[in-house]
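In what follows, structures are represented as structure tokens.
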Structure P
Amino acid sequence: MALTRAFKAKWFWCCLFCVACWVPWTFVSKLGSEHIPATTMQYLFNWGSIPVGLGFLIMQRFRIEKSTKGIAYGLTVGILSAVGQLALFAAFRYSSNAAVVTVLTSLYPLVTVVLAVIVLREGLTKAQVVGLGFAAAAFVIFSF
């Protein structure tokens, strides 16, 4: 029943679309990082983002958001994302194993979940806590 609800939820399909985009993104990131430095990959990544941003700006009929707090969060997300991606591109360049780099860097939700519980006062079910335990175990196992 929970699975049926998930299939009907918009967030679920957004998550699947995200994964469908990030899987080839990861492969292309690894391949590109083998040929050019991380800083160049980041620079080119930003250029590749421009058409998407312009497309959304056109869809909004060039209306810019007015929430100062929202804009500050958005810019902070961009800065943190860029620095994180730079580190990811460097990790791909210096590691021969894209699988390990991808798994280890993809465990950031562990920290996010802990912070969501502490800072945002969000709750976890027992099954979710068990899932976090498995994710932590995966981190340890993949580190070897």
Structure Q
Amino acid sequence: MAKKPTNTSRDLLAVTWLLMRSFQARMRQGERRLEPAHVGILARTSIAACSLTELAQHQAVRLPTMSKSVALLVERGWLERWTPEDNRRQIMVRLTPEGRRTLAWMKRDAERHVARMLADLAAADRAQVDAGLKILLETLRLNVPTQ
């Protein structure tokens, strides 16, 4: 018998939270130590340059908080700030080539991390997980806004 949608959603959220806790712990280790909120900044700026204000709104934080986070990422060489000629009061932010490499590395590292966690699954169990993920991806892509 199939689970109720609320039970399925509860299980999916539990999996999501466990994965996020695992990723957060990994991000805080090693030479590329990073706070989870910084990943959102790098991901947003990988799409297109944006103002500090837009970035703060996207991350749902106050402007001084965003300014501090951006300063750290600029110091690491992952972001750069500039002021547009047509609006000298606005500060824009974009991902640097090093920031793009760091974001790509983080994605690959996360994939390897999850692969290691799933390595002991039996082939039949992995096939079930794959089938379920395919359905979830199709459903979520239809229902989640791109930005």
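No lab work stands behind these numbers, since they all come straight from the coordinates. Everything quoted here is computed from the prediction, not taken from an experiment. Cβ atoms are built from the backbone, for glycine too; each structure is taken alone.
Structure above, values below:
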| item | result |
| --- | --- |
| For distance in nm of label points 7 Å out along Cα→Cβ at positions 28 and 92 computed as 1.0, the structure of P, Q it came from | P |
| When mean count of other Cβ atoms within 10 Å over residues 44-51 is computed for each of P, Q, the largest belongs to | Q |
| Structures P, Q, by distance in nm of label points 7 Å out along Cα→Cβ at positions 12 and 116: label with the highest value | Q |
| Comparison of P, Q - label where relative contact order in percent (Cα under 8 Å, 6 or more apart) is highest | P |
| When distance in nm of label points 7 Å out along Cα→Cβ at positions 100 and 132 is computed for each of P, Q, the largest belongs to | Q |
| Structure from which -27000 was derived, helix-only ellipticity at 222 nm (-39500 (n - 2.57) for each DSSP H run of 4 or more, over all residues; to 500), options P, Q | P |
| Identity of the structure behind 0.2 (criterion: distance in nm of label points 7 Å out along Cα→Cβ at positions 84 and 108, calculated), options P, Q | P |
| Origin of the derived value 1.7 (distance in nm of label points 7 Å out along Cα→Cβ at positions 36 and 52; candidates P, Q) | P |
